[in-house]
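The structures considered in this document are given below.
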Structure P
Amino acid sequence: MEVPYGEYRFRSELEHDAVLPRFKGSTIRGVFGTALRRVVCALKHQECARCLLREKCLFNRAFVTPGDGAQAQQPAAPHPFVIEPPETHRTHFEKGEPLDVVLMLFGWAHEFLPYFVYAFKEMGTIGIGRKIDGIRGAFRLKAITCAHGTVYDAASDRLKTLPPAVLKLEEPSPECEQVRHVTVSLQTPLRLKHNNRFHSQLEFHILVRAALRRITALHAHYGTGELDLDYRGLVSRAMQVETAGSKIDWVDWRRYSNRRQQEMLMGGLMGEVTYVGRINEFLPLIRFCEKVHLGKATTFGLGKIRVVEEDAGGW
């Protein structure tokens with residue numbers, strides 16, 4: 001089982017000073033959506049929900065109605081993209097500084113890479129962040145790179161189309177058989193619900209449940225179908241893994257929703273947590289989610305996790 005996948009780094013240079021929030025993903029995603037709608041929308045003044053073209057519209061499929069046309073009573077599909085903003089928490093940037101953003105595309109969305117590139121160029125014209133002397137932080141796209149090299153450069157204004165890579169849920173490797181400790185770093189706010197509420201700590205079984213949901217949804221909607229996994233058994237065994245140490249905190253932040261026309265309080269877990277137990281069979285799940293993020297608001301870049309340490313120590 002696999003999911004077609006592309007990861008592209010959009011390398012840009014600011015043409016004006018910019019003021020951005022600490023967590024920049026929501027701001028970038030918001031302007032990116034505005035730019036994409038400008039690029040692809042044929043009926044500019046029509047509401048998406050009432051538009052006759054909505055089933056074939058890239059903006060509607062990617063931003064408004066994600067997935068493959070599932071009925072309302074079924075769980076919504078995940079959005080077919082993730083945006084990773086600049087990792088820095090700086091808020092002030094000067095003209096001439098680089099601005100790098102990573103865009104991940106899943107499944108059918110990869111076919112529309114040229115539209116996303118054009119939208120990103122339009123986004124640079126619109127500008128991002130708070131206005132300074134009436135001007136937002138405009139920028140110029142210089143190049144786009146991926147693991148295979150440069151796929152776009154501004155000098156030639158040509159885009160090289162490549163087949164997507166694939167994400168696979170690997171089998172636990174024999175080398176991982178003796179892993180007993182693992183430390184997971186929550187690099188951007190992680191928003192997970194269990195029993196319909198957010199938690200201030202991250203028990204291992206909650207992490208595994210979220211990973212299973214994320215992986216299953218991506219495979220079902222953008223990959224080669226449903227996975228053959230022992231979900232109940234995995235969750236049951238995950239509940240036997242203990243928390244050996246936790247240095248995580250709930251971090252609140254605010255974002256402005258253009259759709260709702262109001263400011264919203266957001267929050268999530270950040271820090272590091274160490275688990276001890278029979279870890280090896282869960283490592284492929286965690287490794288997969290290192291690439292695709294985890295939890296809610298992944299399109300903002302939230303839920304970025306990393307395994308920072310694993311060993312075979314006793315327990």
Structure Q
Amino acid sequence: MNNKQRLQILLEGQIPDIPPHFELVFQLEKEVFGMDWQTVKKGLYASSADRQKAMQQFHIELCSHLVDELGWSAVPALCYEEGIDSILSITCLKEAIGDRALVFSFSSDGVFWMPVGSEIMDFTVMLFERPAEMHAKAKAKCQAAKELSKRQVDAGVDFIIQNTDFGYNSGPFISPSHFREFITPYMTEIVSVIHDLKTPVILHSDGDLRLLLEQLYSTGIDGYQSVDPQAHMDIKMVRGQFPKWLLMGNVACNLLQDTNEEEIRGAVRYCMKHGGVGKKYIFSTSNCIFAGMPPESYRIMLDEYRSCCEELPRSL
């Protein structure tokens with residue numbers, strides 16, 4: 001069984017021999033693979049089409065390294081860069097990666113989530129004083145997300161990440177009652193449409209979601225990524241509350257900002273034990289492999305993950 005097959009089994013509701021691994025984003029391409037994204041992104045091109053082609057080719061090469069050298073079971077389509085056709089990105093990556101890994105894409109605007117600082121006041125006023133207007137905006141966002149999902153699936157995406165941060169380190173960005181009114185029903189509708197397209201969908205959210213987990217689970221979403229330990233989210237607790245939910249993450253990103261080998265290895269074993277082995281779990285950090293992370297920290301994390309897999313079931 002290869003890593004792609006392990007992930008496919010998980011997304012179909014079963015449990016593979018060992019948890020697969022991938023990350024939502026990888027920003028150490030220069031440090032690990034000697035690839036300079038900024039040179040490609042800011043280069044001079046004869047046309048916008050040439051620029052897009054160069055960026056797509058760079059991304060395909062990066063994803064090939066992630067799959068072939070780091071064992072990723074899935075890779076992201078290039079969706080967030082200015083001037084990139086996100087649907088074309090899915091098609092190109094699917095053709096290039098072939099049977100080596102699954103391809104996922106992001107959907108980030110289907111429901112309300114944490115507004116930027118300049119928008120918080122207006123958002124709060126609408127939340128309390130103009131609920132009808134809030135629902136109208138929520139319906140429009142929901143409809144756009146459903147249409148995007150269909151285009152993504154038609155382009156060949158294997159699953160979708162709903163990328164919506166719902167929590168600060170201290171709790172949800174709005175009250176559970178407001179969440180129940182303005183977010184949960186629309187998120188449920190989006191998940192239902194994606195499932196009708198025979199495609200799984202996984203939530204990404206940082207932050208403390210303890211007061212929202214029941215609502216999030218009730219939407220029918222297939223999994224939850226981040227399980228952010230910096231925001232009091234303990235994978236042992238979440239697993240105990242939702243034993244059959246597909247979980248992903250919980251290796252604290254703040255640990256990876258340094259290179260304390262003992263702490264990193266301990267965090268990996270904790271996640272593999274409680275996430276984890278013999279359960280519906282995808283091994284990853286609590287967010288992504290971000291720019292500035294010491295590459296050695298990620299290497300230690302991967303080494304301990306592989307050690308855990310090799311030692312199963314003795315060590316856990």
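Data overview
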| item | result |
| --- | --- |
| Comparison of P, Q by distance in nm of label points 7 Å out along Cα→Cβ at positions 88 and 120 - largest value held by | Q |
| Percent of Cα pairs over 27 Å apart, for residues 152-295 alone - structure with the largest value, from P, Q | P |
| Label whose coordinates, when Rg and Dmax of the Cα atoms in Å is calculated, return 19.4, 58 (choices P, Q) | Q |
| Of the structures P, Q, the one that 18.9 was derived from, the read-out being mean count of other Cβ atoms within 10 Å over residues 112-119 | P |
| Value 2.4, calculated as distance in nm of label points 7 Å out along Cα→Cβ at positions 32 and 248, assigned to which of P, Q | P |
| Top of P, Q by relative contact order in percent (Cα under 8 Å, 6 or more apart), largest first | P |
| Among P, Q, which structure scores highest (criterion: mean count of other Cβ atoms within 10 Å over residues 192-199) | Q |
| If helix-only ellipticity at 222 nm (-39500 (n - 2.57) for each DSSP H run of 4 or more, over all residues; to 500) is computed and equals -15000, the structure in P, Q | Q |
| Of the structures P, Q, the one that 2.5 was derived from, the read-out being distance in nm of label points 7 Å out along Cα→Cβ at positions 8 and 272 | Q |
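Bear in mind that the values in this text are calculations on the coordinates, not laboratory data. Every value quoted in this text rests on a predicted model; they were computed, and no experiment measured them. Cβ atoms are built from the backbone, for glycine too; each structure is taken alone.
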